[in-house]
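Enquirer: Each in structure tokens, the structures are laid out below.
Just so it is clear, none of the values below were taken in a lab; they were calculated from the coordinates. Values in this document were obtained by computation on a predicted structure and should not be read as measured data. Cβ atoms are built from the backbone, for glycine too; each structure is taken alone.
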Structure I
Amino acid sequence: MENVLILACWWSLNLPNRIPIMRAMILSAGYGTRLWPLTEDRTKPALPILGKPLVGYVAEYLAGYGCREIVVNLHHQPESVMRALGDGSRFGVKLQYVHEPVILGTSGAIDNARAILFGDTFIVVNGKIITDIDLNAALETHRRMKAIATLVLLPNAACEKFSIVETEEDVLRGFGGMPAPEKFVGCDPPLMFTGIQILEPRIFDYIPRGVFSHTTTDVYPQAIANGERVAVHVAKGRWYELSTIPRYLDISLLLLAERGETLTAGAGCVISNTAEVSEAVLWDRVVIESGARVKRAVLADGVHIRAGEVIENAAVVPASLVQGKTPPPKALHGEIQGSNFVVPLTR
């Protein structure tokens, strides 16, 4: 898993007794290579989604459950997350940042924030999701199961490319490969991990100190082998994960459609009256000249679309942003067209 949130918060579950303060963390240190070139000058959680940084949705989500103190880990382009979130007051929270000189993975990041997190139950949330999953219900499962950790899952009805989570009677048994849709015809859909997990402080007994590690591959198998119970909570609700450019665009357009809109434009954008622009995500300072046509596209900061130019099913950044840079291995291929670098998107 890449990037996660760690929060400190009061939880209200409508139970007779007040739940103790919980700590939590947003993981925001990953590179976002599959979102390149959009992540050339910022990290994935700092990407704007309808005028708000992606990680801001996570902060507001947690604040809605009474969480006010949040730890955010940083590595790649750390200043982009700090600019996006500030002190957190815009999102109803107070933030503390923890830097990783080298990338540490999910549980390595938790270890790096050990001094802040240790003591009580805490939550880790991936910084690249938008969701309305009920955290109170997940915490109820965690308490009932007396688990060292609880993973929040969702049915993967579309059999998208998320690892299968194997369970038995609300307990984690392991992780499988990617689901093959033909194997689940007429069956319950496979389960997938949402990037939300609830942890007890004794999880630190299984996290190696100061090295790269992941909870799912390094920590949970060791804990289970030692007789610990890692529970699962199968949730309901909306959940969007924005880890690729096509997913980023599709989900942005879906959220726009819910507002009855087809276009979002950031600060300083100039669109000619004779340009045709629809199903488009425009960041800041985008210029679209007369007669240009833009459809199903992401235009990053400072992109200039010349008169008569056509951009469709693509992500575009200024060529100057990526010139001389080596694309990461998982990035989509693109090409320089005039003053822009254009990445075609297949549907």
Structure II
Amino acid sequence: MFCVKCGKEEETFNGLCIDCFLDGKQLITLPVHIDLERCANCEEFRINGQWVKETTATAAEDAAISKISAIDGLRIIDVGATAEELDERNFHVTADVNGELCGRVVTATADAVVRMKNNVCRKCSRQLGNYYEATLQIRSGSKELSDLLRDETVRYVRDRIENISSMNRQIFLTKVEEVQGGVDMLLSSISLAKSLAKELSDTYGAETKESSKLVGKTTDGSDMYRMTYLVRMPEYHLNDVVIFEENVYKLSGITKGGGKLTRLGDFHVSSIRRSQMADIKVHTPNDRLMEATVISRSAGEVQILHPINYSTVDIRIPGDADTGDSVKVADIDGTLFFVP
């Protein structure tokens, strides 16, 4: 085969040798202008149909790369881009490609202006419109949910949702509402609310109930429901001093199967079933335990300063306890006990 332009005898591409074919040829092209959607609320960018969190310059580069067109036969090996800010809404982007054509390594360059266009992503549109599919209700077995437990459970839910939403943008927390006796959390997903209710039940030994409410019809005519998951926290909390079967314990563990109790005085550890935990009575919540200054320590004991009357008191401690300068104590019928 010979080149119809220069007459060179070699493998041809569309009748031309590779040198003549490449002479003045634009191997890649970009549109003159590329519009890049940016969510005005969360400031994420829509690239290739997906909303992603990137810097503006990186998003402009990726938007340009996604619009590269190459001539037939060009195999792209790698591609890069550089963005130069023209103003806060426009970037000039140069795309560089390394590729292979007819057995020869080639390079090519193209440029475009990427223009920022404000929009609102579906997730933010739903959040701003107070969209939710389920309500997670946190309540207490006592009259009021304590501030400590409320803040702890809300933080737990927020952290779990932040972790899950990094992999699924349709997962979000719409609203947190303090209500009489507890807190309501409006969630974007029924399955998310159900999963969180189970996690809270397993973590805190809570009771759960679910109910549904018909709120309309879907586009295909099916019934559409909103779910409510009630999580009723027990009166006891991890690390509380509690009474069980006339003995005083620290509640040192809670699992989906039951709990772990550490008896004050001899520090014997025992387990109880979930069904037995209803018999637990709170003596002193963990956040109300007293702090006592350590005066001296000997094997299995410390001498402390009584936190109320400032007398010196000897109390028993586990042999492996790391007491430091102070210890937590509970007053049981006038006698102080070390709380590990």
Structure III
Amino acid sequence: MDFIEGIDGDYIESKGDNLFFDVKGIHHPKERKICFIRFYPDPKGDRERRGQKYTKIYDLKQRYSFLKKNYPKYLFFSENLDLELQGVKNKDIKKIYTPREHFRDLQGKESVSEVEKYSRLLCDLFINEGNLPENSIGITGSSMVGLNKNTSDIDLIIYGTQIGIEFQDKLTNIYKASNHCRSYEIEEYKTHYEWRVGGSNISFEDFIKSENRKLHQGKFHGIDFFLRYIKSPEDWKGSFHDYRYKNYGRIKIKADISDSTDSIFTPCSYKINAISILESDKHPKNVNLKDIHEVNSFRGRFCEQAREGETVFVQGKLEKVFFKDETEYFRILLSDQVNDKMVLE
């Protein structure tokens, strides 16, 4: 299975300024890759790579403010997506780092850091116990670009639509059989609650309804790990330029989940049957509830958030989707850390 470079999970190093960006999504404009600043050179940084110190940026708003102040050329307005994005033009890309290549490199490396050691071991465990093909798993995150710390997490990518669906079903048994690979305990969820929904008004009780059954995260030898799934290229419907989106403002609805198959993938997606509009700052008269078909997100925190047959309250940005000027429908996009939500009834 062949995957092009420059998709979700890959990192990009820019020419000249040596910034590192993490790639978002699988569809990109012809002239650049959509990616968000992650590490930048900083004499006061707490990470080091080849003798140069770096700082990591976590918060999305901080990423935008940093680029506006220091590197505005990496910001652009996308007419297709109807919003400002971050990205690196193809001519400004020094190197693209891919998770599968990083895993292969670690397999032949004798001297590795602790997080690299356990990342490699976790991949081996999933290959052996989950029957994963070796070329369908990779290691992403800070270790891929040599900027990990002793406290870094393990970030893995699993490639292939059917491979991902079948492997997800095996995770429960893997957790039960392994002494070192497990799901989170209740006290650990409390820590996650602070940084995943901090600033929002989601209660811990609502948070834990979805969180305590998610299989794409856990502990391996005491280290946090996270899994992301990427669909097979033949399932990447259309291209970047086949889609256009129009912002219809913010909305909160009640809906039933009609299909959650794609909830494990990045980006994650839920088919919905909208029941009622609860709030809307731009309630357009021409929006029919039956035309709101999906909830989508590029944020891992919304993966495995709900299952088919469940009822949810969803709050996010309402967008009208145009596909090849043939299909039109509405979706709700979840991207804001504080304001966007999907909560089980």
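Enquirer: Can you tell which of I, II, III yields 0.95 when Rg/Rh (Cα atoms, Kirkwood Rh) is derived from it?
Expert: III
Enquirer: A value of 86, 48, 35 was computed for Cα extents along the principal axes in Å, for residues 78-277 alone; which of I, II, III is the source structure? Spell out each step's value before the answer.
Expert: Working: I: 67, 47, 30; II: 86, 48, 35; III: 55, 48, 33.
The structure behind it is II.
Enquirer: Starting from the value 9.1: which structure in I, II, III was mean count of other Cβ atoms within 10 Å over residues 182-189 calculated from?
Expert: On the way: I: 9.1; II: 20.5; III: 13.0.
Working through the options, I get structure I.
Enquirer: Could you tell me which structure in I, II, III was used to calculate Cα extents along the principal axes in Å, for residues 190-245 alone as 34, 25, 20?
Expert: Details: I: 34, 25, 20; II: 56, 16, 13; III: 41, 33, 17.
This figure was derived from I.
Enquirer: Also, I was wondering about something else. So distance in nm of label points 7 Å out along Cα→Cβ at positions 102 and 270, computed for just one structure, reads 2.9; which one of I, II, III is that?
Expert: Working: I: 4.8; II: 8.9; III: 2.9.
Structure III accounts for this read-out.
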